[in-house]
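Each value in this text was obtained by applying a stated rule to the coordinates, not by laboratory testing. All figures in this text were calculated on a predicted structure; none of them were measured in a lab. Cβ atoms are built from the backbone, for glycine too; each structure is taken alone.
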Structure P
Amino acid sequence: MYYVYILNNKLDDKLYIGYTNNLARRIHQHNSGKSLYTKRSKVWALVYFEGYASQDDAQYREQQLKAYGKVYSQLKRRIRRSLSNQKVRG
């Protein structure tokens, strides 16, 4: 199984989109500084994922989310409550 996932940075509210075949391992890598893009901030929380049987399908979906603002915006609207629940309140 392959997963397209979205992580939310709890401190600055940034989102990261990726795909993997091992979701738990990949989230651990993001939070332990082993991922190039996310290593500066180690407070990433999973807010959304989709599962695919095909790696090609997962990669295609990841590319759609990254390349097309409309697709990305629609998904953000669908998960807006999940995103707002992740913000650090202070």
Structure Q
Amino acid sequence: MIDVHISLMLPELEKGVEPDRGPTVVSKLQLMLNQRRSYPTLVVDGDFGPKTESSVKHYQQNENLTVDGVVGQETWTSLLTRWLLDSEPG
């Protein structure tokens, strides 16, 4: 297996903050959380509200991350790694 390192600039997301890229990046976050079966299951609406925050905290707790409801580097790295490893080739 080849070790690949990718550097991405992703916004820090938290409840009530609208990222520069708007709701699109929050929608992608919600899709990834739903794929990881985080609770509660989210309506993908691009709004980082209380349910999204709760789902982020649930994911963070299950992954032994800092449970703060903020999607920063640690949480993004975990989500993206899981998403890539679970994606089927092709």
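Of note:
- Parent structure of the calculated result 35, given that relative contact order in percent (Cα under 8 Å, 6 or more apart) is the read-out and P, Q the choices: P
- Origin of the value 111, where volume of the Cα convex hull per residue in Å³ was derived from one of P, Q: Q
- For -14000 (helix-only ellipticity at 222 nm (-39500 (n - 2.57) for each DSSP H run of 4 or more, over all residues; to 500), calculated) the corresponding structure among P, Q: Q
- Comparing distance in nm of label points 7 Å out along Cα→Cβ at positions 7 and 55 across structures P, Q, the highest figure is found for Q.
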